[in-house]
Structure 1
Amino acid sequence: MVRLVMGQRLIEKQIEITIRPLRFSDAAAVQRYASDERVARTTTIPRPYPENGGETFVRTGIRAHENREAFFFAIVADGDMVGVVELGAFNYEKRSARCDYGIASSHWGRGITTRAVALALNYAFCELGMDIVHSACLKRNPASARVLEKNGFQETEGFIYNSSKFENEPARRFQLTRQAWMAAQAEESS
């Protein structure tokens, strides 16, 4: 919900949030938000972002989606593509998946990511039949942890993240079970 002050009146405007499969036309928006250093600071997005990175990311995401290897969804706020939420790292034996997300810094703090993750969780549990969804974030990114917590995720452990981008970086792991998600859905509807 966005609050706008106009004169002496307070007007509340609900932001329409949807997710949909990535399209080739999303490449420019991905390029813009992924090139923002503020976004790259707490994600695995490379810095500097390659000149054709948006096209490569979208092409890879579309192919993975078509092959059901991962599901890359555009986050759309009031008609504009503003980020991506991904369901991947599937373990079909354990019926588990991982949820990752990123959004343009101009849309931070508006509840958009929280709502987009909620839509992706619905897809994971209802369409894909997952029993557990995992996620993680850097410890220095409390906003990302709040997105997960607002969606019912429970922190399971801390760990040290090591990659070519982050070395010895403290991080947090989260998980949400289908049972906990369904209980929260039932509580919301009552």
Structure 2
Amino acid sequence: MSDPPSSTSMLIRRKRDSRESILQAAEEIVAKRGPAHLTLETAANQAKVSKGGLFYHFRSKEALLEAMIRRSMELLRTEHAKVAESLTGERNGKLKANIIGTLRHLEGQRPVLTAVVAAIANDPKLVEPMRESFRNDFQALCGELNLRMEDVAILFLASQGLLLMELLNLSFLTPSQIRKVTQRMLQMVEELDRSRS
């Protein structure tokens, strides 16, 4: 028989669960009604937490929106890691994982990502966490791959561009065409790899 969890570990878990429920509530509000309708009060009500509980985690609407953006980028990184795990041992698998993972993330997180874009449009200062995440991911890819920076940049920017075009409802490509473009990007990784050998 195992020991019951300590009161400290239960408190930490409860705080983490509370924070997650607040973030999920905020994402739902922004996705359904837009960032202008997100207030600390509406987030607290939707998450079924007290205002004090919300203030413990987020002191302002901006802090809540920034946490939403950081969470979204972390989910994107998690998707990249899942795909990378399936490509273990494959040359330049991390770049392929970035391409595939970005588009899978779009499929699974479209409402949340649309909410993030809407929040950034509402407050351009919120773009910094997203820019920082993209910069870090790009620099990590450049450091780990045996490819020229400009080749990595072309493929990285193409996959992120597809993502943003879809989120902004600017894409003119059908889902079938997007799959073909993605396949071509993956072929380009292979071609670049062969040309460097």
helix-only ellipticity at 222 nm (-39500 (n - 2.57) for each DSSP H run of 4 or more, over all residues; to 500) derived as -27500 - corresponding label from 1, 2: 2
Structure (1, 2) behind the derived value 3.6 of distance in nm of label points 7 Å out along Cα→Cβ at positions 46 and 118: 1
Structure from which 9, 34, 38, 16, 3, 0 was derived, P(r) over Cα pairs in 10 Å bins from 0, in percent, options 1, 2: 1
Mean count of other Cβ atoms within 10 Å over residues 62-69 - structure with the largest value, from 1, 2: 2
Identity of the structure behind 15.2 (criterion: mean count of other Cβ atoms within 10 Å over residues 30-37, calculated), options 1, 2: 2
Comparison of 1, 2 - label where relative contact order in percent (Cα under 8 Å, 6 or more apart) is highest: 2
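No lab work stands behind these numbers, since they all come straight from the coordinates. Being a predicted model, the structure only gives us computed values, none of them experimental. Cβ atoms are built from the backbone, for glycine too; each structure is taken alone.
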